[in-house]
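Please treat every number below as a calculation from the coordinates, not as lab data. Quick caveat: nothing in here was measured; it's all calculated off a predicted structure. Cβ atoms are built from the backbone, for glycine too; each structure is taken alone.
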Structure 1
């Protein structure tokens, strides 16, 4: 079958998606395992029953709930902010990393290392109140389009994962985002995109200060990073913000390893899920060698850890909430 015909098959997938829970998931061992886990922890007569207050599920964002190629979507927002700031005041682009951002030169930005990235994040957000920054992010989300697909960024959320979030909440779960992305950026879209309210978003934190602006008290964003919610930071962020160990954790990269490790080490029924990007036709295929969302250690250790690896190409009948099930055949 040619790639073009394969594309037609995938694009038609919504026409025969399954009824019942998780309709965009193909029938098979993965879907069965997820539904069985939810049934087990909600069966009051079973030894696997988990009270609703302890049914906590945490999800990474980039690459788990929406796409993340060719770079994290927040990074594209930062580049657009840099261009807008430089257009308003050319003197803003006063350093190498700022000039690289205005030019869209990703290699030039990365050449500045972590210090350059921290500078850029601060330079594009410092001086805004938290509310104004979130409003800027929401406005960008409404207007911006992905450079490859042409879709709105929030149309590139994963329909199967939205269905999973809905199914969990329908069964008494509390759902949270736990991501390395900026917390204020994610709070701009988490509720309309995922049904996750702002208070259930845990992310990386920039520095901030309390000040009066035009006589009004405000929390203002500062340059610098206060907390990075990635790798070992994810269990720490969960413990500080939720105060309980989750019973389900889902991610897609080695940045989520410690979150899944900590979640599944607890007593009672536990589930760790890794989304494996295997679908080069409808999305992107990548793992060990990717510059974003690298998945190597998690993929190797998943069988021994008992984690469920979701094969995107095999397990999902549809990819995105927008578009015809995924990107058009190339």
Structure 2
């Protein structure tokens, strides 16, 4: 298990990274879960040689990275040149999963056709509008949008249909803009080409991982996930239940520590989040749910949690640590403060 953890650290670019731009990280990982926008910005910076919050924010506002719904029904950062084929590949499955809510809120094909048309008309010409502004647009044409959840599903469907994506922020408010105006036209991929690209990116950046991990992360059916693995089999190696890229780096002997944000790809991207993260006595160092929050890791394993209050960072460590480990955590804390 130790070797699996060290390989994941390397493949996640947490051990070291050559990346200088946020989009390079996003493209490497395939997509980055980002419903916690502030934490997701830090997740990108962790995998860059040097980055501040302002650098990542600037990249987002300029459209170098986008934020939309794909893979699973939650927001992800995605590279502009990947957004269309990812939506085409994973959007239909998200619509199926959202079907019960569509019906609950009386959202049918005709309603979505009208809402997409209204959103397109309001955003044409490079406009970027907040959710509040778009709600008024929809209400004016008779599509009820005051219910927060109903409005969220209208915008979700517009994202999945490739009508809208993220625009630059106005202060702290998010905006939407037209995808066709935000992102230049890109080469269309066949379904197998898209499936192969997504599969290879996942196991290259997240491996070693299991087939079930990939099914969870991608939102694909088991049949599609297996087909994807078959398409890129020559690029992967299998050991026990784990698939990983054929090229493997030697693990680094020195202690490394990181303050991971909530929903970091290092933990959220796997179906099984507990097996690898146990103490030497066999007891979990943190709950499965806790792994999805802000955690402190040393040499790839959780040793506690952390939080930021104002300009103060507080740690809640779950076990006694040696001096080299404490020193590594101090360096990780300094790095986060520099990011801010």
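Using the calculated result -11000 for helix-only ellipticity at 222 nm (-39500 (n - 2.57) for each DSSP H run of 4 or more, over all residues; to 500), pick out the matching structure from 1, 2. The structure behind it is 1.
I have 0.55 for FRET efficiency 1/(1 + (r/R0)^6) of positions 42 and 98 (r between Cβ atoms, R0 = 30 Å, to 0.05), calculated from one of the structures 1, 2. Which structure is it?
Numbers: 1: 0.05; 2: 0.55.
It traces back to 2.
3.6 is what came out when distance in nm of label points 7 Å out along Cα→Cβ at positions 50 and 290 was calculated for one structure; which of 1, 2 is it? It would help to have the intermediate numbers written out before the result.
Details: 1: 2.5; 2: 3.6.
So the calculation was done on 2.
Comparing FRET efficiency 1/(1 + (r/R0)^6) of positions 138 and 202 (r between Cβ atoms, R0 = 35 Å, to 0.05) across structures 1, 2, the highest figure comes from 1.
Looking at relative contact order in percent (Cα under 8 Å, 6 or more apart), point out which structure of 1, 2 has the largest value. Don't skip to the end; give the middle numbers.
On the way: 1: 24; 2: 19.
By relative contact order in percent (Cα under 8 Å, 6 or more apart), the leading structure of 1, 2 is 1.
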